[in-house]
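Structures follow.
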Structure I
Amino acid sequence: MAEQQRDFLVRTVMWRNIVANGAEYCALWRASEGWLLRGSALAAPDQKTPLLVEYEVHCDPTWRTHRVQVKRTIGGEVRDLGSP
């Protein structure tokens, strides 16, 4: 019987974006289907309206991207972008 691989956290990173007046956080996971990069970016580029972007990039074990999900929120407007 094959042992099931569990997802595990490889690394987390956070940085400040001084150009867009914001910050970003992301985490790299080793997942059973390959790799997962999951993160969030928060900014206020015009100093008035906050912008939130949440993303996931799913890759196979050889780093080929097979799915991207992006959710963007500006004020009350929420939009899902990405591939299925």
Structure II
Amino acid sequence: MGDLGRRILRHWEEFRPTDVAAMRKAGHLHQTMKDLEDRGALLLRDLQLQGFNQVEASELLAELVYPPSEQDMPVLGEDPDSR
């Protein structure tokens, strides 16, 4: 896992510890983080090729790989206003 993968994992450990524990228990934490890292790296490259600067591309990347905290969104993908 590269630098981006380690940053993604640190974010998930801090903000989604329950999800990290579940992935670790199921044995797919490393692969999930590696997949996010790979998708993130491709997204960054594609956005920069489309003319986005580094800051803009990084902000869009954050929406993909850095999910909200468990307090803000207990279930990933769920609209918190629908509760």
Have a look at I, II and say which one yields -0.52, -0.73 for log10 I(q)/I(0) by the Debye sum over Cα atoms at q = 0.14, 0.17 Å⁻¹, as calculated. II
Work out which structure the value 0 belongs to, where helix-only ellipticity at 222 nm (-39500 (n - 2.57) for each DSSP H run of 4 or more, over all residues; to 500) was derived from one of I, II. I
Top of I, II by relative contact order in percent (Cα under 8 Å, 6 or more apart), largest first: II
The value 4.5 for distance in nm of label points 7 Å out along Cα→Cβ at positions 44 and 60 was derived from one model only; which of I, II is it? I
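Only the coordinates and a few stated rules stand behind these numbers; no lab work does. Since we're looking at a predicted model, the values are computed, not measured. Cβ atoms are built from the backbone, for glycine too; each structure is taken alone.
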